[in-house]
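Since every read-out is calculated from the coordinates, none of them should be taken as a lab result. In this text, all values refer to a predicted model and were calculated from it rather than measured experimentally. Cβ atoms are built from the backbone, for glycine too; each structure is taken alone.
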Structure 1
Amino acid sequence: MIRSFLLLSFACIAALTLSSSKVKKEPELRTISPDVLKDKIAGGWAGKMIGVSYGVPTEFEAHGFTFEDSIKWKPANINLSLLEDDIYVQLTFMMTMDQFGMEAPAKKFQELFAKSAYKLWHANVQGRKNYFDSIFPPQSGQPANNSHADDIDFQIEADFIGMISPGMPDNVIKMADKIGHIMNYGDGVYGGTFVAALYSAAFFEKDMETIVKSARRAIPGESDYSKIINDAILLHRQYRSDWRAAWKELQKKWGETDMCGAGSSYNIDAKLNGAYIVFGLLYGEGDPFKTMEIATRCGQDSDCNPSSAMGVLGVFKGFKAFPEDYRQHVSAISDSLFINTDYSFNKAIEKTIAYAKAITLKNGGKVSDTGLKIKIQTPKPGPLEVSFPNLIFDRRVTPFEKNGWEFKGKWETKYRSDTIPQSKFSSTVGDEALFTFEGTGVSISGNWDRNCGKADIYVDGKLNRTIDCYFNFAHQSPGNTNLFLIQQLPEGKHAVRVVVRNKKRTEAEGANVYLSEAVIYKTGDKIKEGYKFVFQK
């Protein structure tokens, strides 16, 4: 009898436990008043403007070392932000939403971005060219179509996604996935996702380390980007009062992992520069000047990093928390337009608030005169993407070294100056350039211009693709840019053959194909796996 009673009791308890485990946990609700929302969003945009203007004089002045010279800046320099890509590119994305709605397809975001009048670089300029070559997202950001896939580009133009998604990191992930793949892939997309998630968390979290850890959960934990951010957190804990010591340890492990600057100390990779943003936020301890100074002195892309760090700090503390002279100089240009956009600082605030309200409603929250009631989201990162798995730099070879290069036909030499050759070029149908190498990957570089045409690329005797080198952008004709990349070849000897077709678009002024360099890669560990930081005792 007692045994039966006990069994029945256990069965009842188990049933109740199982039943309660099936009860769906309601999302946490957070409320933010209209005044606080506006102050935080104003702080985010102002922080971007202040930080980028502070770092501009130092951009890529320090790579592989910290910037220790004096930084000549005064708050009046904030007006320089009206000319900076850190701001005008993402405003183009907001203009896309203005015209086509928040649910506009990725191709529309790419179209307005590609047809804009401003200059672009790296992954962005390849994303622009891809549009005109009919390569659309997500393919336009993939490594086979964009050798800059892990570069910083999306990271510096994703801030608005976080500002219109307060407390909603899952919305950040979805928007970043759509827009980020215009020009990036893998860690390049994760950089933008992470930065936007920093903003999203900064609306409600109470300390900077929690904000950083929260944003990290928006990207796959097994990604290199997530790993370097975790390292930045650990190093800050160890070297609480010495950011330079932390920087040195980070540099030893991660300083030479950039595809774009392979073989040099130059690094425009999203993840290393993202770690510098984190250093600025953690070591800055909430002080605006200290935050942007540290993010700047870490070096590399040292206008973008303080811009992102200050934007996050601006959302965290609000516009009113910035020094009065900073606020005065932002306000003085608050109705001035950022170049090639119809946005000013004031309009950016207005439209960001409007989109934040719309996204709050879309995600089950409420909007009223008393503010936003937001359903706080748990981030759900997508599957892992890796742009350049185990691909490491081996060496560079120009066509003038004849170390692997063979040319057949009427190739001529284009000179950078009277005596320095820049590239070999030809427009004669059937002219060939053969490059043989030993490794697992290679990129072939050359020129894009209005007088360029098409060529067929063969790898180990098989046609791989046809490239079109035509690029018509009035004040930018990139030289020594990537024309073709292949990776993950079997270890051993390979041959890439470039065959001039003498075919071009009707609008092209010629059918030239320019070749300036081959970069050889091999397979190995880009990161020093098992590297142990030298922690103080």
Structure 2
Amino acid sequence: MSSTAVQPSAVAGQGSATVGQAADEPKLSPGLYIGYLAMVLGMFMAILDIQIVSSSINEIQAGLSASADEISWVQTSYLIAEVIMIPFSGYLSRLLSTRILFTISALSFTLASVGCAMSNSLESMIVMRALQGFLGGAMIPTVFATVFIMFPPRKRAVASVTIGLIATLAPTIGPTLGGYLTQWMSWHWLFLINVVPGIVVCVVVWTFLDIDKPNLGLLRGFDYIGLAAMAVFLGSLEYVIEEGPRKDWLAEPAIRNFAIACTIGGVVFFWRSITHKNPAVDLKAFANRNFAVGCAFSFTMGIGLYGLVYLLPLFLARVRGLNSLQIGEIMFVTGLAQFLIAPLAGYLARNTDPRKVLLFGLALMAASTYGMANITGDWQFNELLLPQIMRGAGLMLCMVPINAIALGTLPPQELKNASGLYNLTRNLGGAFGLAAINTVLIERNALHWNRLIEAINPGRPEVQAYIDGIATSLAERLQTDETMMAARLLGAKIQQQASIMSFADCFYLMAILFACAAAAVMLARRPIPQAGSGGGH
């Protein structure tokens, strides 16, 4: 009896507590919202610059008089430098404060962008791109941490949707925007486009976003050895996985040497991080189960985000022969789907167990890539429409709950450092994904080529009839051996089919990856958010 009588009061008490909690939350000023939106714009610029040059790399190569192998360093130098800064940004944010670090990062990124546009040699471009990646790399994790520091739990869902949309949309539209800028103006504008937004971001963030204070005491006893070891470890790792597929991995002396450096640097870095009292990067956040699981999902999403943005345009260029603008128009469907699904993702994040949303998003990703495993040489916009819509929706529905799972249960004092580690896993996932994709394409292409050649025996009547038919059609136009030319055309067709089958294998493997990730969702506990500062100091 008494138990029954208490329950209504308990419910009423809970309701009052909820109302009271909402009433007690510090009201965020309009200036803080403006400052936060400026930070999101800065993050968009940093992520966009990873992919914006990809569709215009040939024009940059011609402008710098570089070889095909050399020009790849325009991308590699940026990625290596950025991946070193991202985990270090947590320490710098605690040392300098969010406002000072973000302003310095955005200003340096903008100046380095001008330097990239003014580069007239490959060497100067590589230096400027490395500075751009390193100095601007702090913007991305700082935004993720700010969401959980500045906003109270009730308002984090909308903020998480914003950064989730930017984190997935920027790589998707990067090649499209790059293609348009190069087509209309020149490749220099790939970098000059950052100048005006960069200045705006610096001024607005410095003016409005003052949410924490510097802690210069962190300089005492700082682990410089651990920082150097981290730079060697991550820089070498990024080089190995970027260059490995093109250079036969450890058979290449440079790859082998960097792999050794990576191993030594990694051992020293992890030892110092565990034993030093003031490490360059504190790894204790991984003791939080949800953070560790969230980072594993972030790694998986890095493979899907950057891998698919690379794989599909490569198919459209290599097999379909489309130019950068045509590819961009097809890829834009994914970005549009992300934009349209964002309000639903925000609603679900506020009202549903994020693990269920993540499960549905991963299922969409798995279904999308499995459908593309049936790809043929005739596929174009219509055939790719539904898979791209599913991929865009899936990406958006995954990013928001992964943010909540990984960062939503950490205490405020651990957020800055943990955000750097969390964003690092996504970038490493993208790097490993690209290396795996290139390796699979090379290995499976050779396998399919050999199998098709074995099946197409010139002694078979069907094959001979096909060659004779081509030779007859060529006889009136060519003075050379028509039969030999027909055989070459048949070889080209076999090569194309082997390439298509290799792309299908990649999509199939990615479908398996997302299906396995979906099965692992319940390893995470339902996040119970820690209260943030709500915009205080």
Mean projected area of the Cα convex hull in nm², for residues 225-448 alone was computed and gave 14.3; which structure, 1, 2, did it come from? 2
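On distance in nm of label points 7 Å out along Cα→Cβ at positions 305 and 329, which of the structures labelled 1, 2 is highest?
On the way: 1: 2.1; 2: 2.9.
Of structures 1, 2, the maximum of distance in nm of label points 7 Å out along Cα→Cβ at positions 305 and 329 occurs in 2.
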Among 1, 2, structure where helix-only ellipticity at 222 nm (-39500 (n - 2.57) for each DSSP H run of 4 or more, over all residues; to 500) as derived comes to -12500: 1
Given a computed value of 18 for relative contact order in percent (Cα under 8 Å, 6 or more apart), which structure among 1, 2 does it belong to? 1
